[in-house]
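Some structures to go through are shown next.
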Structure 1
Amino acid sequence: MKKNVISAILASAMVASLAASAAVPVVAEEAEGSVLNIYCWNEEFKSRLTDHYPGYEVVDGTHGKIGDVDVVWNITPNENNAYQNNLDENLLAQADKAADEKIDMFLIESDYALKYVDTDFTMPIADLGITDEELADQYQYTKDIVTDSNGNLKGVSWQGCPGVLIYNRDIAAEVLGSDDPADVQAAVADWATFNETAAKMAEAGYFMTSSVNDTYRVYSDNVAGPLVQDGKIIIDDQIKAWIDDSKAMVDAGETNTYDLWSDDWSKGFYPEGKVFAYFGPAWFIDFCMAADVEGSVANSGRWAATEGPQGFCWGGTWITAATGTDNPTLVADIIRQLTTNVDIMTDIVKADNDFVNNKPAMEAMAADETYGDAVLGGQNALAMFCNGAEKCDKSKISAYDQGYTESIQQAMKNYFDGNATYEEALDLFYKSMTEKYPELTY
């Protein structure tokens, strides 16, 4: 079966029948497997497990030990959908694999969580013996994202990803007269004010953001309803506002149309890039802004954080138990230790500057006067993140969000760059979406 066909099968959320023959294992007191196979796309979760799970022993770059169990890391980068393609192939073969070759755990992101959550390839967390009471201190939106259409929680995350506006202190001081978060917030309090400030930045020779795509998730996280409803593609008012505001900013020279993660987009991580602000959560600040590179704004501690014009959440990684695992007890313990153990989660904040999915841990750290993020010049922005996490609403996500995001950004780039009219770019968007998902209409 071709990889794109496999992906389409899973994405349609209609594949429960493919795994129906594989009974969902319930935790029992019996001998478990000798190999724990974990599928993920980068080193993030691996570092959390190796650094913080009690008793984990590193063997080499792709292997470890937990007691008598061999841990095998299957890491496939996200580029060109390689991770999902590899995962899909192996999930479809799961029922026929030998016990030591079965996937035990795999990681998913919010953009495509429902693709896997609404199938029998993921176990209900309750079937691992983990109770609602154990998860009571986690942020509700992190549960909503991975709750299937039958109300079953199918994954758990150790992190929360509320976002903020991350601004260059030196540019703020020059153009706005202050780099204080409260003063900067007044200049970006809503989109009208944000756009007025963008004009000031351009006049002073700076870009308000590196790209139109920096603001996309802020708008899209505040839509009125799912972006696909009853099989129909929706252009929500928030999406239209992003298009209109982005076009105006590009035409005024206040931002660019770079792809996220491109070299051009990343130039703003350095002073010569002349970018005032990016939007992102805690993981973005410390892991994506070149903090370890001498000469970067982050390395100099010259970024700061404020709330921005709208609250939003971006990303997050969820641990799922694969149906067919022969290590349900160990999988359950990993989830418990990394997502409910307050001491371990506090250590993750201190060691990794991650925002963890545990309210008591985060509230304590937000009040800790000795804690500060070096990238933010020592600012403790955790209270800001805590407030944002409580407001995150993921009840409007759909199984098509990843494809929607990719298609709308690619299509509208033609409009922003003056190579197509709005109507022509919209047609390109619809064409891209219906090619990816033939079952949709518009």
Structure 2
Amino acid sequence: MNNRELQSRLLRAIPGGAHTYSRGFDQYPQNAPAIMQSGAGGYSLGSDGHQYLDFVMALRSVNIGYAEPVICDVAEKYSRQGNNLSRPSYVELEAAERLIDIINSVDMVKFAKNGSTAVTAAVKLARGYTGRDNVAVCAQQPFFSYDDWFIGSTVISKGIPQSVQAQTFKFDYNDIESITRLFTERGSELACLVMEAAALEHPAENLEGQAENYLQLVQRLCNQYGVVFILDEMITGFRWDIKGAQHYYGITPDLCTFGKAMANGYSVAAVAGRREIMELGSIETADQERLFLLSSTHGAEMSSLGAFTATLDFMHENPVIEHFWSTGSKIVNAFNRLSAKHGVSERFSAQGVDCSPYYTIVDEHGNNDMAMRTLFLQEMVKQRVLMPCIALCYRHDEHAVNHLEASLDSALEVCALAANNGIEEYLQGPIVKPVFRKRN
């Protein structure tokens, strides 16, 4: 069955054709496989029968490698013990205690199955703790939850009451004036501030002659105004440092959320943090007014929590974090060297934090060039590489990096020709689109 037929079946059965919008057909060039069959290490097998070097890694949720045997073995062991029991399991307790031991800011943890649920639970805790309704989010960090409190602040606000939209405010990353103005104007109204420690760049250092970095400034303002500081570590957790980006940057959030890489692709997420806030969702204090935090039938799934503990073991036994930093640096250098070689460095560049780099493709005016991005993705697919982003795994070895460099060389050569001769001659199929857009 060809791509068009598979895509048609997907769209008939699933709204958007996938269960995450960033997996949608509008994010990939026409020649990309519509369906993936399997994955192993840093590669995945497409419906077209071709093996692809994978730099998506299940939206960054696989940090060791697809189907890592030792992790799969532990997950299978727990699935054969019943997988989901009627009372708490031993592995549920072990997983909670191990997260508490690893992350310095965490006294208690509640597990869930996806990041959106965990971050929304953190917002609910903050609202219950402070008695306030409003939320601040970082404008440059594109996704925190599919729930109304966040999606209402994006351009895709259809179906969300205006009253809900009005409760979320934005600030700019690494912008002292922006964060200071927000707290001066709204600090006493904010229940919480939600942000990632870093996404496209490190936090700025030595702000206005102070010893603190940007994140430490945010933490200080939150403390000053009684705002709950929520650090979303869905992407940064278990990539920047095994103790999280909070440890790497020297901050202590009130609440933090984890997911994605914590279980090498198995479905585990967590909301965690200070006891006095987390225990609002508890039940043992007589006559305390209850906050209904999370009640997830599958949150205690043994196979997934076992995969989390196995992933932790693997990361303690292998230089996973060091590999992310060194491999990311190699890829950034190779990308920029090859874009310069082909004379397109003004339009194609890689940058960011080395353990989680990114690339940009812009037009002659510096604006995102979606047509050229489509061509680049198309040419990378021809080289059997999937790279709408740069998500690293431990199994991206030297061979994989060499494969990537050769593919970049070929793709950027075509993009350089298109920049000079006109893209229409080279581009096949529709142009990819941003996930967050007002209309289809």
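Quick note: the coordinates plus some simple rules give every number you see, no bench work behind them. Computed from a prediction, not measured in an experiment: that's the story for all the values here. Cβ atoms are built from the backbone, for glycine too; each structure is taken alone.
General remarks:
- Winner on FRET efficiency 1/(1 + (r/R0)^6) of positions 127 and 215 (r between Cβ atoms, R0 = 41 Å, to 0.05) once structures 1, 2 are ranked, highest first: 2
- Entry that produces 28.1 once mean count of other Cβ atoms within 10 Å over residues 255-262 is calculated, selected from 1, 2: 2
- Winner on volume of the Cα convex hull per residue in Å³ once structures 1, 2 are ranked, highest first: 2
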